[in-house]
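All of the numbers you see were taken from the coordinates with simple rules; none came from a lab. Fair warning: this is a prediction, and the values are worked out from it, not measured in the lab. Cβ atoms are built from the backbone, for glycine too; each structure is taken alone.
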Structure 1
Amino acid sequence: MPIRRHDRKDLDNLEALILQNDGQPLHGEIDMYRRICKDCEKSPYTWHFWHDLRLNIPINKQAEIQIDFFLVCEKGAIVVEVKGGKIGMVEGEYYYEVNHQRTFMTRTPFAQARDYMQALIDSRIINRSQIYIDTVCAFPHSSLEHTTDNPTADLGYKLWSRSKQEDESVSFADFCIAVLNEDRERCSKPFYDLYPDEVEIAISSLLNTFEDRSRNPYSEHSIQSILERLHIDNLSVFNSLQKNDRLFIEGGPGTGKTTIAKAYIDKYHTLRGLYLCWNKLLDARFRHYLGQQGFVNCEVFQFASYIHKIEKQLGLPFTPIEDISSGKAISHIKDLVSQLRSLPDFLPYDYIIVDEAQDTLDKGVSYLINGLSSVTADGIKTGRYLVFYDIEQGYHYTSELSEQMVDELYPSGAHFLLDVNKRVPTNKEIVSFANSLLGDKSVSDVIADIEESNYDSVKVFHFDGAKSIVKHINSIKKDIKTSGTPWDDFVVLADSSTKHQQSGGDESLYDRIATIDGIKDLTPQNICSDTGELPFTSILTYKGLECKHVVLVVNNRSDVDKLELYVGMTRAIVDLQILILE
């Protein structure tokens, strides 16, 4: 099988191309370059080859990693650390010798190779759940055959030395295969060979990754700086979370789910990601945020819009939104993913983030995770993803169904519960009243509790007609204009029944508010623009978003849905007004 060199150096001119800092040829790497190419050409496997792979990933005290050779075949990937010249070892310490002068190494070559391997894993360049990755060391000019006198700790089987280099009957490709096979056997979990088409997908992803970093070198953002900019105070939480490839994060309003998603995208901003949500307004706002930050590698889509994107790519008609919303299109979505994977230019995402997953768990989002986050089409078990959800906000179906769906996915990843409200203290008062809606209390009981408590953060106003509600909203507009507070720090949210209940005529209360002068009826196109108007939409349309000052309009002339009111109340960060039409 051929070797596919992703490094196009002229084999006859390596002495002029592979040089030390002083301009002298690096004979160890030069000899290994030619030997690897020669032996891999004769191998029954197809080998992909990189030389001098430099990535700006800080590790230990180094600002970057520099991998001498990186090889990938159906068996897995190999990091090759090369040391030319005379290499020796005394009591476990390695040295190189020049003119009979010994210089001891601060870190063993095997430790260096492991560090580089771990850096590729930690930086999400390599997903070890999908591609097995290992290390070997090559000392082509040294007679060293063992790494220790202790046979149980000896890594000699991973060492390519002068005796092998000078023996033409020994293949470096076979040597790497033997190391991969032996180390895979030692793993507690099974690793399998990739199929040729899976290798092609994996290599395409790696090529894209490495090429992106040559143009825009990868730099692992400081976690602390990310957290400070995003105002996250749980450094230890995020630091722990980002060690896991598959995460299910449960948390109520204000616990920082979406902010952690932003931090993840920030930290791995050069990786190719997909962010999915159910809400079109959240889609628009998140897309705007990533655009402001210059994060172009993470696609943002509302769930149904992403299904339509796939259908457009495949040349298929669009599935009706109502079929996607009702969950009737699940089998179709599974088939779409299969067709998408069959395209010649298919590439899996490096990661997928599903925000507000309680709205998409019953609509086929697991098929997207499984097929689009994995080289081997088993992304639920081997891909990289973050699934954020709040069972209590699963408005369209029961909590029991939502919990059951999450439970089925749990064995494949880590579960983390965010149970601390990260918003301002007054918000905790609001959330406390909202949480009481989830118990046995009625809407009227909760409203009575709010009025009796008389907190400044939550106020209730009663009105006998739409005209008086409009008057109150106009007074809010006047106060905002007088104070100079940004208009987008406020939002008016109406419950669903306001769209249907008539208010003294053919016009619904919702439509009446939407036509007030100076009201901005929120759309994906205008949500991120400052129009000098008071934003307005329905509670459910705004689900997943938040705002400092929230004004709820509730129609008490029909039954008020407790869960919808809960969603509306928990949108508020600082304070909340509840306007009730009696």
Structure 2
Amino acid sequence: MDRTVPKTGSEEIELYMRTYYSLLRSTHTIQLETLAEAHMAMESSLHVKARSPLPDISAIIYTSLRLPACIVDVDYVILGQIEKSFLDAHYSVNEWEQVYAPVRRRRMHFDGEHTLAVFIASRSDIDDLIPMLTAYQIEWNKLHLLLQSPAARAFLSQNADVVEPLGESQRQVLAAILQVDEEDLKRLEIVWGSRLLPILSKMAAHKKQIGLRQIAGSLADYRRATAYWWEDLNTYLRKHTDPPVDLDERPIYFISSNTHSLTNLMTGFALRVEPELIAYIEAREHEGLLREYREIEADGGATHKNNFLYYVLKKYLSDDVAARERYRDSEAALGIQRVPSRHGSDLETQVIEVNRLRTDWIDPRALIGINPEILAASDAVIVNVDYPLGLAAYELLTRLTERAAHLLGVYVMGKAATLNGRIGDVVICNVVHDEHSQNTYMFENCFSAQRVAPHLTYSMVLDNQKAISAPGTFLQNPRYMEVFYREGYTVIEMEAGPYLSAVYEAVRPKRHPQNEIVNLYAAPFDVGFLHYASDTPFTKGHNLGAGNLSYTGIDATYASAVAILQRIFERETQRLMGTRQTYGNNGVVSPLA
């Protein structure tokens, strides 16, 4: 079939990927140093100064936020899918410390010395992790050279015990040593905090030379990991729900989002403790938040106060143990189950029985046009997975569609880069080009701008967009984006294509094709994708390494979450109205009115 979507125009990206996959076939340790030239030749939009001798602070911040703090001591990284893979290779990872990255969810264990074990859920984890580690090592070694000067050694020696924030004069001196702007150094100091000077001392002491080895990486291993996920999930539910929930038998609405938005909407906890939240920001003297709250109160409802309260709730729960316990009690009262994965990647699944929800607690926006009494008769279950990375989405949804008796809807909420919008905007696509399969999927997205815009305060909604599912965040460069942008593609993300490949296999009698234009308009269940913009890659270096979504991101996240929950309640009401029956006075069966 003739293609209407052009090739990426970036042979350098493809060469880079072929290089590290060929190296990973080795049974011996490979050195990231061998990838440095291919990495720099790619000219990644997230590593714009890769070839420069000067530090790329945005790239350092981006990688630091997505790698665990122990990375400063790591010299050896091992990759595998499940615990058994590591144990068979004589790595007792179950006895190592589990470590976490601030903004990248991935299961990792550190041996306390120099070895990091990383669980990979799909090939996308490799495409994400290797460029990230390579970029980190390149930037480490730049700083290592800059820190060899007499001025640098004197500064580190004089400030060896300093843990408090740098003073203005100290920052000026250090910025000159590192040859970076003072504002960039401030941003790095925010991310590294009190570890700034200790990390720089380690960088000064030695070059970074990370070795890498993959101990398991077959397609069978990936599928085995998701099989464990489904079995563990069902086993947990049979033990912890009364009556037991069997996902193999219940109608399911599948959601891919995060672990807080939906539960906050369902419990209504933030709305019920509003006075506590305001007292909290007053006590902490959060002047910006107080000013925001007063403006919301004064505008007569033009601003969505609920989104603001959810933002404050996150801070409140992180500081107050008793409040966290009360929040968990609210979830327990609704029968909301949080089920962590046990054998493979770091994935939490939430399971919610629709008929156990309290409609007097739910955010009222999700119930607009809904008869709450009808939902009480529902036998449906909402299964929400913590947003997976790339091809892990395909593996998870494929496993669910193989086992679930009745799939009612697939709803995806996640981050994306936008080529025509602003950070915090919501983008809605109905065409997705998947770089993994080279397919272009066309489908009816059940969401439109009208469903999301009423719940937004600061951002806009762009619907009827076209998206690219890229292989990785670093695996993009200006030429890659410009080629697609000329063809009308304005959104870059990683999961929509893999999810749609799984949707194809759920509705067609064969495996998803390669390099075709695929029509999914006839899908027998709801399909909906909402992305909120977290990056604007046409602005070089302007990404989540350079800033964060803050309240703007919360606004877009909850507007999207409200739209998803409202859609599920609407569809479930329609389903129950169509299937539940009652006998009229004349004994004739008629639909429930």
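Structure above, values below:
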quantity: Given 16.4 for mean count of other Cβ atoms within 10 Å over residues 39-46, calculated: source structure among 1, 2; calculated: 1
quantity: Comparison of 1, 2 - label where percent of Cα pairs over 42 Å apart is highest; calculated: 1
quantity: Entry that produces 20.6 once mean count of other Cβ atoms within 10 Å over residues 119-126 is calculated, selected from 1, 2; calculated: 1
quantity: For helix-only ellipticity at 222 nm (-39500 (n - 2.57) for each DSSP H run of 4 or more, over all residues; to 500) computed as -13500, the structure of 1, 2 it came from; calculated: 2
quantity: Which entry (1, 2) yields the derived value 11 for relative contact order in percent (Cα under 8 Å, 6 or more apart); calculated: 1
quantity: Which of 1, 2 leads on distance in nm of label points 7 Å out along Cα→Cβ at positions 23 and 311, largest value; calculated: 1
